[in-house]
1. Where does the value 0.94 come from, among P, Q, when Rg/Rh (Cα atoms, Kirkwood Rh) is the thing being computed?
2. Which one of P, Q has volume of the Cα convex hull per residue in Å³, for residues 73-128 alone, as calculated from the coordinates, equal to 89?
3. Out of P, Q, which one gives -7000 for helix-only ellipticity at 222 nm (-39500 (n - 2.57) for each DSSP H run of 4 or more, over all residues; to 500) as computed from the coordinates?
4. With mean count of other Cβ atoms within 10 Å over residues 25-32 derived from the coordinates and found to be 18.6, which of P, Q does the value describe?
5. Which of the displayed structures (P, Q) returns the greatest value of FRET efficiency 1/(1 + (r/R0)^6) of positions 41 and 89 (r between Cβ atoms, R0 = 35 Å, to 0.05) on calculation?
6. Out of P, Q, which has the highest value for relative contact order in percent (Cα under 8 Å, 6 or more apart)?
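Rule-based calculations on the coordinates, nothing more; no lab input. Here the structure is a predicted model, which means the values were calculated and not measured. Cβ atoms are built from the backbone, for glycine too; each structure is taken alone.
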Structure P
């Protein structure tokens, strides 16, 4: 699985002008299941995300996790993280997991992260979403399981 994490002071996702998920401090996580991924990959990635120390401690150093700071996560499916731009000008997405498998793994990732004590809200899988965020830092991290 692939994920793009952004440390945020606020983030929200809307569908048809209705806010369906928000995070008032923590992580916006864009997630993509790849061909060959399984539940174990989703769980490994959730574990890495939950423990990643990218929040400031009392000395201003990135030394605390989202759980340490009492933050939450907004998890949004993003199949375009599978983009292959090696040929031409139109990206290919064949490396992404098929839609039903992608949905299952996306939901499993979100549930695994929540099971680790991180409050989680989500976007709408395969939905036409609008994501707004205030990147804190800015801190943006690319991760793979």
Structure Q
């Protein structure tokens, strides 16, 4: 079985966020780091070269139950085109609340947001709290 490429690293989160482009993505990334830290009470860790994660849990692939790995409970990445938010829709409670978030699109494992001013930050906080409360085996 291949090793997952996205694992926790020792890279500096602040340096990563400071280098994000364009400027709006950098500002939104810093704000997301503040919100995620406030809700989780955890320190951020870089996962791979571009994901800022909080906590971790053991996931089981829905397609192949023998495929397991470690992934952050909640995470984000300030990518050039949009913000990628991870863990917010994985649990039924989060999926049910997601339509209240504001303007977003969905990928297979994440939620994409163009700008933080297009979403309800209180709903985001609730989504992060739901994901953060997941057990280690979910």
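1. Traced to structure Q.
2. Working: P: 89; Q: 71.
So the calculation was done on P.
3. The read-out was computed on structure P.
4. Derived from Q, not from the others.
5. When FRET efficiency 1/(1 + (r/R0)^6) of positions 41 and 89 (r between Cβ atoms, R0 = 35 Å, to 0.05) is calculated for P, Q, structure Q comes out on top.
6. P
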